[in-house]
1. Where does the value -10000 come from, among 1, 2, when helix-only ellipticity at 222 nm (-39500 (n - 2.57) for each DSSP H run of 4 or more, over all residues; to 500) is the thing being computed?
2. For which of the structures 1, 2 does the calculation of mean projected area of the Cα convex hull in nm² return 18.8?
Structure 1
Amino acid sequence: MTAPARSAWPKLRVADWTATRDTLHMWTQIIGKIRLAHAPLVNHWWQVTFYVTPRGLTTSTIPYGTGAFDIEFDFIDHQLRIRTTEGTARGVILEPKPVAQFYDEAVRALHELGVETPIQPWPNEVEQAIPFPQDTVHASYDPHAAHLFWRQLLQADRVLGQFRARFVGKVSPVHFFWGAMDLACTRFSGRPAPTHPGGAPHCGDWVMVEGYSRELSSCGFWPGGGEEGAFYAYAYPEPDGFREHPVLPSSAFYSAQHGQFLLPYEAVRTADDPDRTLAEFLQTTYEAAAEHGGWNRAELEDDPHRWDGPHGVASAGRPYDQGLSGGS
């Protein structure tokens, strides 16, 4: 079930799948808006995101009346799977087709399951916002490329999850935002942030105001910014000295154009130790935000192995249960 460290990180040139990427982006926006229509607001829009699964990307459970449903992009069998708590299910084949057709098929499948979902039928955070029912421009789907992208996300999700475990302050899940099509994890200092100016295309400024309402250090991966995509890290607000802070590895750099540090995906993929290379980038860019921003690191960070040892995870694997039962 596991692959050697380097071979687990697949090669996928952005130029080789741009048409599929852009079509898939629109498909994820449609499904993301369906989750948005039913899930109650959680700070920073965390209720709208997707999560990496052993087969693709899922909405997780979406409440509907007194029941629920979920939707998953399966990038192994290339199906959009919709399931309800009534035991019913529908599928939409992931294959080359216009966004307009995918939109019609997804909405029809939900209707057949008794789920009615009116959404704003146009994309956000993109320059070319063609309404979904009219979009015949984006119509590509290369199943091999989609599968490789999911494998990129799988590795990024794993290392980001390990990085997240070292923070005990407020921190987001590792989740996929369909607006910008990126996998992200965000740490917070605990202090409010200045009002964000907004400015994302076809997206109300109030969306960014909510998303950036607290001081933060964010990192993640998106299929752009490098030949094979890029890992990124930024701070909001960006403290003085942030962009000059020395970060690892040597292939990482601060992009004034993007206002963030970037690490090309290919630099991680081809490294002798990809996990360590990415972990160094995540840690040093976080330190750039925390040190120059004056974060209380002593209260916000901890060792995820703090319960290892003769009475903890290493011996029994269930230290929490032991603590509840009074075991030693």
Structure 2
Amino acid sequence: MQPQVRYIDVAEADAGMRLDNFIRRQFKRVPRSRVYRVIRSGEVRVNRGRGRPSRRLVAGDQVRLPPLRTGDDTGRTAVRPPDAMIERAVAAIQSEAPDHLVIAKPADMPVHAGSGVDFGLIECLRAARPDEYLELAHRLDRGTSGAMLVARSRPTRHELAEALADARARKTYLALVDGIWPNDVTRVDQPLDRNGMVGGEPRVIVDPDNGKSATSVFTVVARSSNATLLEVGLLTGRKHQIRAHAAYFKCPIAGDRRYGDSKRAAAWRQWGLKRPFLHARDMAVPRQSGWLQTHVPLADDLAAVMQRLGLQWE
């Protein structure tokens, strides 16, 4: 089957990304030189116009992807995701409506290909349903489990992107942090810079001068002697927002090697925690037809950690 022209709406999580990097992520197996050639030739379009490789995308931009093969110029076509991975992605569909899917994302499954990953959730769903339009409405980190929305039409993709960016939208996570969360810290308004550096490594950091506004609401659910279970509501949707805000208050997400201490993360593995303790539990977004609400119970691996700690949750 010949590759077709596709249109992708830029999500909030990808705002600020360079056009060339965005295209290279979409065509992981296409040579870099070919990617730059199609951008400069005008085959790639942003909002129906040409774009320089260095152009910074904004949420809501529509990017036209030309019919490139996801292989190389010798004509190799894309490799199909493993059947077992496709089956897991299909099994993760919690419910479906005519215009969208609700996914209970597994923690160990990336949402899309890229960064050394050949396949993600969306590639597997497309492989299972090759004649259907399927596009991510938003993203979760690879190590985060929980509720995700997948659009089944381009208009729905655009509507959901707007709904998720609406100030009335609510996204609620359960997070276990390493340490005792301060009682007086509830609403956190700390700007985040996704281009920060810590110890020579890229990190999202709190930066009042260069960061974009970010607001999280932290509510203590339960405590142990060395950890705190929090319900976290997001009023904005910045990259790594909860992880960066938690680390700023010296209480990184338990098991988070990137924003916490690697030795502490190794200690959490002894409790059965093999990834950051972060779960997208609830989501409520306003649509023209009414509120779309989702609820995904705490993932089994995280629930087992809670039981070992003797903590209660709802």
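Bear in mind that the values in this text are calculations on the coordinates, not laboratory data. None of the values given here were measured: they were computed from a predicted structure.
1. 1
2. Source structure for this number: 1.
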